Structure 1
Amino acid sequence: MTLSLYIHIPFCSSKCAYCDFYSVPLKKTDSYNLQKKLIDALLIETETRLSVLEKVSLQTIFIGGGTPSILNPDLLSNFLIRLGKITAGLCKNNIEFTTEANIGSCTEDFLDAASSGGINRLSLGVQSFDTSNLEQLGRKCGTADIFDSAAEIRSSWPHSFSIDLISGLNRNYIEDLEKAVRLNPDHISAYQLTVEDGTPLHADITAGKKKRPSDTLQSSAIRGTCSFLKKSGYSRYEISNYSRPGMESRHNTRYWQMQSYLGIGPSAVSSFYDQAPITRTENIRDVIKYIDAISKGDNDDLRSTEILSDFDFLVEHYLMGYRMTAGIDETIFQERFGKHSSFYIPETIAGWQRKGLFCRSRSALTSRGLMFLDRMLADVYDELSSNKNP
């Protein structure tokens with residue numbers, strides 16, 4: 001079984017207003033002990049879950065959060081050494097091994113520990129170089145000069161380098177892109193701000209304290225971002241992701257192509273697509289309860305399990321595949337469903353192709369079509385539901 005491994009570090013310095021991922025602010029009191037307990041639990045879960053899977057080949061590893069760079073560097077170093085022993089013999093050659101990091105906590109000691117431990121890709125969460133944008137997002141990066149800090153991190157990191165931005169917050173979004181490109185990253189993620197229910201940002205917008213991002217501005221930002229980054233040597237390969245040739249995120253691409261992955265840590269999700277039945281698990285969203293369940297070996301308290309129906313499995317292939325500029329991987333799709341992807345949604349394909357928004361030969365939306373991805377996916381779901389295929 002080919003797998004990607006995701007490891008969730010839920011700690012952060014403070015909760016960003018827009019974030020709906022599971023994370024908890026790390027208090028200084030007992031911080032070291034809590035980090036150590038979590039790392040021990042992560043390693044136990046990793047070893048336990050890998051041991052029951054047959055013929056595992058790890059394709060990518062990704063440490064996300066939260067803020068992984070908030071970890072004590074000595075604990076991170078110890079964690080990576082022990083993780084390397086667990087995964088020895090399972091990793092493919094030239095494996096992509098990524099960690100996320102934020103500017104305020106990405107120290108030289110953290111970078112040294114990451115590099116020495118085999119991590120070869122750094123995904124730096126900048127979001128914006130504009131402090132007013134960061135204030136709007138409720139984001140505290142702990143530095144007055146964000147660009148200089150990012151440049152210092154870039155100069156200290158000898159491996160692959162990616163920058164995350166949130167685009168379209170104001171009309172000066174090109175300035176963020178210009179500064180990002182000056183850092184010469186291999187990869188840029190430029191996401192549109194999504195206001196998720198239950199977040200502080202959603203509460204502030206509902207209460208009238210903040211304004212929801214303008215749909216017109218965000219649409220303009222998508223077009224402007226595509227144009228600017230293309231001229232700067234970055235190709236769009238997913239609706240929000242751009243890279244220099246050959247530097248696409250292999251880990252995230254495996255998600256979009258519906259490849260199996262193992263998630264470790266509190267709130268982490270695992271999906272096993274190449275077995276019957278198709279199974280998805282989700283760990284408990286509580287770091288203390290997670291550590292306790294691991295120490296007791298109690299899987300019932302640790303995670304929930306869902307069996308995906310054939311219909312849901314089919315739907316997800318469209319939901320994920322059409323995010324890619326290359327479209328659905330027909331080799332994978334036909335291997336799993338026995339038909340070309342257009343077979344199940346002929347009316348939707350024909351309608352969007354007539355509008356010049358879909359390319360049937362590539363099984364992909366056109367550049368203009370990607371602007372209407374959500375509407376396309378709604379049509380896909382409606383047609384699949386009416387026919388209940390496969």
Structure 2
Amino acid sequence: MRSVIIGGGVGGCAMAAALRGSAVGREVAILERRAVGAAGGMGFILMPNGVDALERIAPEIAWRSSGRTIDRVALRAACGRELSSHAIDPALCVSRERFLGLLRQAAGGARFIEGATVTGLTHRAEAGAGERGSGDGFDLAADTFASVTYTGDRGVEQLGGDAFFGCDGAASRTRALVFPEAQLAEVVVKEIVSVAHAPALAKRLGSTFHKFHDEEGGLAVGVLAESDERVVWFTQFDSRRWPGVAATAAGMAGFVAERLAGWSDEVAEACAATDFGRSHLWPTRDLPPMASLARGNLALVGDAAHACLPFTSQGANGALADAALLQELLAEVRDPRALRTALERYSAVRRPHHRRMFMEGRRLREAFLAPMRHGAPVVPLVD
């Protein structure tokens with residue numbers, strides 16, 4: 001069987017790795033819109049559920065040594081005063097470049113088609129390859145997809161397949177084509193995500209994720225070491241209070257300099273060591289829970305299925321957990337009917353978790369937006 005994976009990020013590479021050795025993964029093609037090395041996030045926090053999923057998907061890779069261990073969260077005021085400190089189950093902070101490189105390695109023999117923008121999906125009936133079920137309401141022709149249409153270096157092309165996986169992120173084109181009723185919520189919080197070369201700061205941070213909060217709410221900074229030399233840090237802000245932040249180096253640097261003046265030494269040091277030309281302004285959005293994550297022989301994976309707010313740290317981790325479950329469910333699939341049943345089971349199992357992450361993200365966002373006098377900040381991680 002041929003599987004077509006739309007999206008070559010965390011979810012797409014994890015799916016390719018999960019399909020290894022199965023009939024569904026006998027031939028795998030990955031359509032990726034962005035070129036290798038394109039700008040994106042600075043790093044990932046791999047929570048225990050994400051690490052566990054990775055070890056099931058690709059046990060040959062030493063995932064636990066791929067990044068910096070994070071085993072404590074310190075919640076602090078803007079001035080640096082510690083409000084609370086919490087031990088957590090060990091997580092990992094990994095660089096985006098290194099992590100995606102390892103996932104591509106785990107994807108094995110998958111064929112990557114770079115610079116491919118998906119424009120359509122064709123049902124089997126439309127393709128003229130009709131095949132009927134046996135009177136149980138299952139119409140193989142009408143209920144399955146036959147090919148995906150995309151534009152690339154050679155113009156418009158089609159790629160046929162037996163199984164399709166939409167792993168193309170929160171703004172998923174696959175989801176828009178198959179589930180047009182599913183719409184992302186409005187942007188309330190934005191993040192400026194940056195990386196700083198700051199060995200001395202990385203040493204002081206150690207294995208603790210430090211998060212600094214403005215007393216009036218709606219503004220916070222997270223700082224954590226990604227290696228012995230690099231620090232990943234982000235500024236979260238209420239975009240309704242500060243709507244005019246430009247996604248340019250000057251715009252981001254100016255906002256940070258103005259809003260974070262007088263904050264803790266750690267924040268000042270991270271800011272001073274940052275090239276904002278490499279920073280990324282992220283308008284965070286979540287996806288209200290969907291009625292189904294699968295249709296026929298197609299399933300949505302990761303943010304395409306359940307985009308959640310960054311307060312949960314479950315974006316990449318949720319994609320890895322999706323892929324690990326699909327690995328289990330697809331291991332013995334040999335025919336279209338069994339494939340459809342497996343994808344329906346995947347949807348039924350994962351949807352309750354996705355609903356919980358949606359609700360947790362909304363709860364954490366409300367706590368973030370509220371002034372500290374209404375309650376102490378909460379740990380911004382969910383497993």
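The numbers here are math on the coordinates, done by the rules we state, and not lab data. If you're wondering where the values come from, they're calculated on a predicted model, not measured in any experiment. Cβ atoms are built from the backbone, for glycine too; each structure is taken alone.
Overview of results
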{"item": "Identity of the structure behind -12500 (criterion: helix-only ellipticity at 222 nm (-39500 (n - 2.57) for each DSSP H run of 4 or more, over all residues; to 500), calculated), options 1, 2", "result": "1"}
{"item": "For mean count of other Cβ atoms within 10 Å over residues 3-10 computed as 24.1, the structure of 1, 2 it came from", "result": "1"}
{"item": "Value 32, 28, 20, calculated as semi-axes √(5λ) of the Cα gyration tensor in Å, assigned to which of 1, 2", "result": "1"}
{"item": "Which entry (1, 2) yields the derived value 3.3 for distance in nm of label points 7 Å out along Cα→Cβ at positions 59 and 371", "result": "1"}
{"item": "Winner on distance in nm of label points 7 Å out along Cα→Cβ at positions 123 and 211 once structures 1, 2 are ranked, highest first", "result": "2"}
{"item": "Source structure (of 1, 2) for Cα extents along the principal axes in Å, for residues 171-226 alone, computed value 40, 21, 14", "result": "1"}
{"item": "Source structure (of 1, 2) for relative contact order in percent (Cα under 8 Å, 6 or more apart), computed value 15", "result": "1"}
